[in-house]
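Read-outs throughout are calculated quantities, based only on the coordinates presented, and are distinct from any laboratory measurement. Everything quoted here is computed from the prediction, not taken from an experiment. Cβ atoms are built from the backbone, for glycine too; each structure is taken alone.
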Structure I
Amino acid sequence: MSEKLARRPKLIASDLDGTIVAHYGSITQRTIDAFRKAHSLGVEIYFVTGRPPRWMPEIKEAFGIGNAICGNGAMLYDLHNDKVLEEWLLPVDAQLEAVRRLREAIPPISFAVESHNYFHREKIYIPRWDVGLDNIGVDLIEEVVTSPALKLLARCSQQEFSSDEMLAIAKKELEGLVTVTHSNPADSLLEISAIGVSKGATLSKMAARHGLDADDCVSFGDNPNDFSMLEWCGRSFAMADGHPDGSKYAKGVAGPCEEDGVAIVIEQLLELPA
């Protein structure tokens, strides 16, 4: 075992929803305190999420610290000054080709596309979270795919396929073109990014900028969009109530989100020598 793994981590990276943000939207004081204590001890904090920046104000308000990687690794975001710092966007041609292939492979599918300042959807795409942002919609998403995007979203609005079923098909159909994942097995939704873009890839870039390697870092997550991050970090924890495949990629398991699983692990890690 690396000597670093017996010491306090120098960077903590955590997914948000289902990991430290409960499914009903709340964050416990114990979780906030654990992250703030780590930060006060000099540990770099990264909130690594599929969320776009418009969903981040509550995180800034709750924690008051930390850095943010949004869009499943497609964006480095300054949480405290509401500023996009860097983006690794999905090119127009890749968006259009992914749409073409998925329409053939999963006939009931519909699409939306988003960046930090827009969300466009097809009329048959039923949004779950961005209700109200685009109440008009277009007949075909190709009409509004005119610029590189943070994410392409693909949904079976009548839930004809589960997210896991959609992902299995899409990984085969889109191999070498884009990165495809999902963040909710109970839904019917794929999240598509530029090829090579993932939470793990961007986190490794940020760690290197701090002069850190995988063994300096610990991560927490609950769904396939977290697996690259869990796999990369020297210490990582899948949520006990998360996707059943999480333990294949993580080095350990944290208790459920609703039981402060991440906070408990962080409290233990902070007891280690620096």
Structure II
Amino acid sequence: MSKRPKLIATDLDGTIVRHDGTISQRTVDAFTSAHKLGIEIFFVTGRPPRWMHEIRDTFSFGEAICGNGAMLYNLRESKVTEEWMISSEQQIEVAQIMRKSIPPISFAIESHDYYHREKIYVPRWDVGLDNVGVDRIEDAVRGPAFKMLARCSDGEFTSDQMLEIALRELDGIVTVTHSNARESLLEISALGVSKGATLAKVAARLSIDARDCVSFGDNPNDFSMLSWCGRSYAMADGHPDGVTFATSVAGPHKEDGVAIVIEELLQLPA
């Protein structure tokens, strides 16, 4: 008989956070019930720490893995506790390689305390953080970064098309993924860094095996986490490839798919 999980990890946007930025009360209640039963809760996201305030204010518990696995973030203290960064040299190498493969590409780089972009990079979520920009991202590189963002602002390539090219060209240099098929946007992390790899690391520290972990996600940046966990759920309204990496499917995020699964999991014996 299946047992109740010891750890639940969830993506945020498109998984428990709706497209209007809200989280349903049913979802909050489900995670609260899990926490009260002693289940470890991890919010695993591509977001930078500066976007985690609403999660901290919504949940009075849980740990955070930000930047697609690039950092551990203490929600209560609003503090990065550990991070795995892309070196300055690798940032420059990535930009040079990808410009040859996808000519209309543009870049931004970010860490927990800064964000810089090229002038032709059109931001959607970080409007106002860098309204000046640089001609080439190499001019903004000052040290390690936890993420590079690569965008085709003209929409000439889809995120999936960009990812296919980047996986080939950047193999062995960095980790590349995306979190939105509609954005013509890649998210780049240090080699070996992913949601799944970092979740595996923190679970080991808690002496929790993969078979006792459950995860939820909707896009390619979640696939490593879905693959690692003994039980995992791709969102029904997420990327169509999700079912390849997960053991099950959860209902659409806007219909509280994650909450419904957690409610069922909590009925299982410990």
* At a computed 23.2 (mean count of other Cβ atoms within 10 Å over residues 105-112), which of I, II -> II
* **For 117 (volume of the Cα convex hull per residue in Å³, for residues 9-112 alone, calculated) the corresponding structure among I, II** => II
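Taking mean count of other Cβ atoms within 10 Å over residues 49-56 from the coordinates of each of I, II, which one would give 16.5?
Considering all the candidates, the number was obtained from II.
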* Structure fact -> Taking mean count of other Cβ atoms within 10 Å over residues 65-72 for each of I, II, the highest value is that of structure II
* To do: Given a value of 2.4 for distance in nm of label points 7 Å out along Cα→Cβ at positions 161 and 177, point me to the structure among I, II it was derived from.
  => II
